[in-house]
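Any read-out appearing in this document is the output of simple, stated calculations on the displayed coordinates, not a laboratory observation. Treat the numbers as computed from the prediction; the structure is a model and nothing was measured. Cβ atoms are built from the backbone, for glycine too; each structure is taken alone.
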Structure 1
Amino acid sequence: MRFPRTIRLDQTDLQVFDRAAEPGEWAVSGSFAFADAGPGDLIGKRRVAFRSAFLGIGSFGWSTFVSVADIAPAEFEGVVNALAAHFVERYGAPDIAAALPVARAEAEFAAGLAEEHRVNMLLGVERDMEADGIHERFRAFEPPREEQHARIWDIVPDDKNR
């Protein structure tokens with residue numbers, strides 16, 4: 001199974017988010033974090049996270065980009081459990097049992113985003129708040145290849161003394 005994993009291409013995330021995700025955390029879309037927000041509530045760093053970030057599972061910080069990675073079934077279950085605990089602690093879910101189905105649905109959505117892409121593909125998100133709710137659009141970015149051109153010559157040392 002494939003799943004999004006946070007990546008930090010430069011130090012920007014540390015500047016633009018209240019809490020930046022650590023590189024290498026499993027990640028979900030995270031739009032649920034803005035479900036109770038109105039347009040006037042989304043200002044400053046919170047607005048930046050709303051517009052263009054994924055939520056890392058671990059720090060529960062934000063990441064502008066994620067990279068598609070393979071996830072083991074046990075790690076996937078760990079994501080579901082951590083997310084369910086987060087729903088109880090941060091969002092007032094009554095207990096883990098009630099939070100687990102919602103956490104699983106969020107994790108399965110994230111896996112679905114990643115599943116159609118190859119490993120190491122970068123993904124980005126754009127969100128808008130509209131009258132009927134939050135709308136998300138996801139983009140995929142092809143990472144640069146090692147060699148884009150065929151090798152046409154080699155430079156080798158000259159062993160002859162002149």
Structure 2
Amino acid sequence: MTDQLPSQERDVLVERIMEGQRAVQRMFAEDLSNPLLNSHLTMSQLKILLLLRLHGGSGGQELARHLGVSLATMTGIVDRLVAQGLVTRHEDPHDRRVRRIELGDEGREMIDHILRAGEEHQRRLMNHIDLAGLRVLDQAVTLMRTALIAELADRPPGTPTLPD
């Protein structure tokens with residue numbers, strides 16, 4: 001959905017918003033108390049743990065497809081996560097050829113801690129915003145969620161999605 005803003009004004013506003021987001025991201029990245037930045041995980045390992053936390057167990061082939069890596073690469077990443085006690089791997093009860101990967105207790109605790117810390121930080125930030133600003137923020141988040149839903153609905157069939 002687009003409104004009648006002149007293209008030039010739209011471009012200027014989008015660029016200002018993007019620069020504001022980059023500035024906020026830089027400030028977040030400088031906060032070394034963030035448990036995400038203190039994590040010993042690689043980006044691929046973190047992605048796997050987040051996917052498993054959000055969507056439950058998955059097969060290795062599904063995760064490999066979603067991350068765009070080979071099954072051999074996925075196996076190596078998962079092997080390291082298993083060795084750290086962050087995930088478990090076991091036979092799928094419905095298909096013995098499939099090995100299911102699930103978060104272990106330590107992996108769940110780690111991801112929950114990271115997610116909780118992010119939420120707590122956002123709440124602290126919002127304590128510095130007055131009621132009128134919170135209303136604007138609420139509208140902005142609603143608009144972004146609506147745009148994301150529309151974008152997802154417009155994807156062509158067969159576009160990779162998160163594993164179930």
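Worth pointing out:
- At a computed -0.56, -0.82, -1.17 (log10 I(q)/I(0) by the Debye sum over Cα atoms at q = 0.14, 0.17, 0.21 Å⁻¹, for residues 51-138 alone), which of 1, 2: 1
- Which entry (1, 2) yields the derived value 1.5 for distance in nm of label points 7 Å out along Cα→Cβ at positions 27 and 83: 1
- Test item: FRET efficiency 1/(1 + (r/R0)^6) of positions 19 and 75 (r between Cβ atoms, R0 = 30 Å, to 0.05) calculated as 0.15, pick one of 1, 2: 2
- Among candidates 1, 2, the computation of helix-only ellipticity at 222 nm (-39500 (n - 2.57) for each DSSP H run of 4 or more, over all residues; to 500) that gave -21500 used structure 2.
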